[in-house]
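Given below, in the form of structure tokens, are the structures.
Derivation of every value follows stated rules applied to the coordinates shown; laboratory data play no part. Here the structure is a predicted model, which means the values were calculated and not measured. Cβ atoms are built from the backbone, for glycine too; each structure is taken alone.
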Structure I
Amino acid sequence: MFLKRKSLIGEMSNVRFINGTVTLKNVKLNVCSFETDGVLIDTGSKSLLKEFSPFFAQADVDKVMITHFHEDHTGGAAFLQNEYKLPIYMNEMTIGECSQEADYPLYRQLFWGKRVPFQAEPIGNTFTSRNATWDVINTPGHAKDHLSFLNRETGQLFSGDLYVHPKTKVVLREENIPSIINSIENVLTYDFGELFCCHAGYVKDGRQALTRKLDYLKELQENICLLQKQGYNEHEIKEKVFKKKYPITFLSGGEWDSIHIIRSILNN
């Protein structure tokens, strides 16, 4: 199987970024890393390290902050630690997991490579960069350890995988839609404007984008609960609500599937 890789380096609102893409047949996945005010946010995947290395070499940073432990966000961490001696900070709950050999399905290793173990330190509730103080906001749902970072000085929100797309159609098996709803509601209590998403990239009006996603998820939750009350089972609900089939569902053996959206809502 032939995996295609490419990357794009750019800058928006004093934030340097790299967007790397891996493609296999009709499945295309991407991930971003951001640099601002001496901080690097997320590190891309091991499979994209060759593409990300020039971006890392040009970065002027003092530390690395990780939004969550997934391999497309932590794949370059060991390289940055070994090559540049940079300290890495993340949610304490997955530090132990990231210090060990990676354990995730083969299709994810195919796309993202096998993350090399690295050592990280607990991130705390806030951190400082060269010119700003940042809020560390707990935003679980996509991952158990998911965090978002808000630069208080600029009002820029680095949201990891909280946003990604305004209308979520497929999720990982462990994702929880009610938790994501709660996390978005929590983030919206903060004062921010621009949003930097590790998959959607730069979003000028982040508050509006997250509000749209929140409205969509709440309506989706309502519809799914209503269909259950009408007597439909989860598979029948899926056929009614999510008619389109996605290649990632087949490729992942069902780890990515619309059914997980329904189950997380009905099991809440």
Structure II
Amino acid sequence: MSQHTEPAVLTSVAAGVATLTIRNPAKRNAMTPEMWRQVPATLERLAADPAVRALVLTGEGDTFCAGVDIGALRDDDADSRGLAVAAEEALAAFPRPTLAAVRGHCVGGGCQLAVACDLRFAAEGALFGITPAKLGIVYAASATRRLVSLVGPATAKYLLFSGELIDTERALRTGLVDEVHPAAELGGRVAEFARLLVSRSQLTQAAAKEFADGAGAPPDPERIAYWDRRARESGEAAEGVAAFLERRSPVFTWPVTGR
């Protein structure tokens, strides 16, 4: 990976797991407009790579992301918010499982990105907050709905109305995070769980992600029929049953090719 000192969104791929790292150490990994712009393009490239079966989003060092670079926000508030929403939506639409690995501060735009992931694992001592009320900014409707879907209206209102930070204990209790681990163990646990995701059926994961993300809408018969057809054609169930009977690990080969 590049070691230059400019803010960046860095990526690596190993053993089926893509890692996207937010990097702006001088400002606790705060997002600049250019960093926001890099996210959708980077995710599009990774989604087209058949070797990628899961994605981990994290921040460089001991901070996930301190939010938006306020200096850049002053330059063009509306443009910065639009870029953040585009990055959020691209992350939410990523066709493979996504996992945010959170250390330190996960605030504002950083929390917006973490919430757009499918799952969130945090290190003890991490802090979460959504702070537009401190700046007089209207939080994006898409991000608000996604937050409410994750933690419920009461917790969402607490975070949005107050701008206060909450610790990992409260974040875990309210569903904002899925697991909390000692800081020294977080990397190992994330790697272990990512390997588990890679070993599972992409067919199951893709269908489950689509159905879960659309849980608030009436079932779409066409999409149900689509996934039933893909399941019959894939051979994934036959492999899963055979592996179970033969007491071996299944080898799932169905690729995600888009919805």
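Sorting I, II by FRET efficiency 1/(1 + (r/R0)^6) of positions 48 and 152 (r between Cβ atoms, R0 = 35 Å, to 0.05) from high to low puts I first, with the largest value. A value of 67 was derived for volume of the Cα convex hull per residue in Å³, for residues 56-103 alone; which structure in I, II was it taken from? It was calculated from structure II.
Work out which structure the value -9500 belongs to, where helix-only ellipticity at 222 nm (-39500 (n - 2.57) for each DSSP H run of 4 or more, over all residues; to 500) was derived from one of I, II. It was calculated from structure I.
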